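Down below are the structures I want you to see.
Bear in mind these aren't lab numbers, they're just calculated from the coordinates by the rules spelled out. Here the structure is a predicted model, which means the values were calculated and not measured. Cβ atoms are built from the backbone, for glycine too; each structure is taken alone.
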Structure P
Amino acid sequence: MTTGKIVARAELARVLAARRARVVLANGGFDLLHVGHLRYLEAARAHGELLVVALNGDAALRAAKGAGRPFVPLAERLELVAGFACVDFVTWFDEPTLEATLRLLRPAVHAKGTDYVAGVPEAAVDRELGIELVLCGDPKTHSSSALAALLARGTA
């Protein structure tokens with residue numbers, strides 16, 4: 001059931017171009033899922049008619065988070081995120097930022113978590129392309145890194 005939601009970027013661009021819907025694009029690593037991920041995605045979905053989630057590829061996530069990451073390989077992370085009812089499509093990217101994905105998919109809305117209140121790396125691209133940028137989800141009190149640290153200490 002979830003496999004129909006997992007679509008490579010180039011194909012997804014064609015699918016979205018054929019639809020007349022307000023598309024919201026959210027992104028992240030989604031390594032060790034927690035309630036903050038669900039709250040972020042549900043809040044993002046409220047800003048449009050279709051929610052697309054772009055996951056960092058394994059190498060990109062490793063570069064961003066360090067050796068030993070991801071804990072869960074990309075194929076499994078894609079399937080897990082696709083399982084959320086609020087998610088319409090899931091794709092992935094290997095670049096360090098979401099810029100190429102924004103340019104290819106051209107969503108109406110780019111949703112970022114509340115931890116980006118100090119600045120969104122792709123904000124200039126959003127402005128250039130006329131993409132609405134929204135910060136959403138609950139306060140950043142959950143993270144995969146914090147969960148991993150608890151598990152390593154045996155206190156989770």
Structure Q
Amino acid sequence: MTVKKKPRKSLAALVGAGCTGLLCVYVPHFEGMVLRGYADPIGVVTACAGHTRTAVLGRPYTPDECEGLLLEDLAEHAQGVLRCAPVLEGRTWQLAAAVSFTYNVGVGAFCSSTMARKFNTQDFAGACAELDRWVRAGGQVLPGLVKRRQVERDLCEVGL
């Protein structure tokens with residue numbers, strides 16, 4: 001007997017067209033687009049726009065492969081964000097910021113964060129302010145993370 005996999009929802013079906021547009025611009029901007037597998041600043045094998053799950057060091061990737069991986073990865077992270085902070089459904093700007101952040105740090109880190117807790121208590125301003133605390137990787141402050149978090153916070157605070 002074969003078990004059919006439940007079809008995954010597309011990114012747009014999960015977060016809406018506006019949020020999808022924001023994520024497809026901002027995430028590749030901060031992650032960069034590298035058409036081969038490489039080691040990131042803390043040694044994680046990465047490809048395309050921050051894809052890590054199946055990245056292979058030195059392997060070449062096509063632009064179409066990278067686009068597909070980005071959309072799949074963003075949808076996976078969006079599902080995690082909405083599972084941990086369902087209050088973000090329909091909140092385009094805050095959801096885009098949370099998914100971008102989660103794409104960078106992982107669903108587990110987001111779900112156990114003070115940020116997620118504050119979102120769920122509808123302390124949106126407090127949740128957005130938490131982004132300022134996440135600027136370290138490998139124990140050091142990275143200038144690129146400082147810039148990314150400021151943009152994510154600016155997105156998060158739209159409409160508050």
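See the values below:
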{"read-out": "Per relative contact order in percent (Cα under 8 Å, 6 or more apart), the highest-valued of structures P, Q", "value": "P"}
{"read-out": "Structure responsible for 1.4, with distance in nm of label points 7 Å out along Cα→Cβ at positions 77 and 93 calculated and labels P, Q on offer", "value": "P"}
{"read-out": "Per mean count of other Cβ atoms within 10 Å over residues 29-36, the highest-valued of structures P, Q", "value": "P"}
{"read-out": "Test item: helix-only ellipticity at 222 nm (-39500 (n - 2.57) for each DSSP H run of 4 or more, over all residues; to 500) calculated as -16500, pick one of P, Q", "value": "Q"}
{"read-out": "Among P, Q, structure where volume of the Cα convex hull per residue in Å³, for residues 37-124 alone as derived comes to 94", "value": "Q"}
{"read-out": "Read-out mean count of other Cβ atoms within 10 Å over residues 13-20, computed value 18.9, structure in P, Q", "value": "Q"}
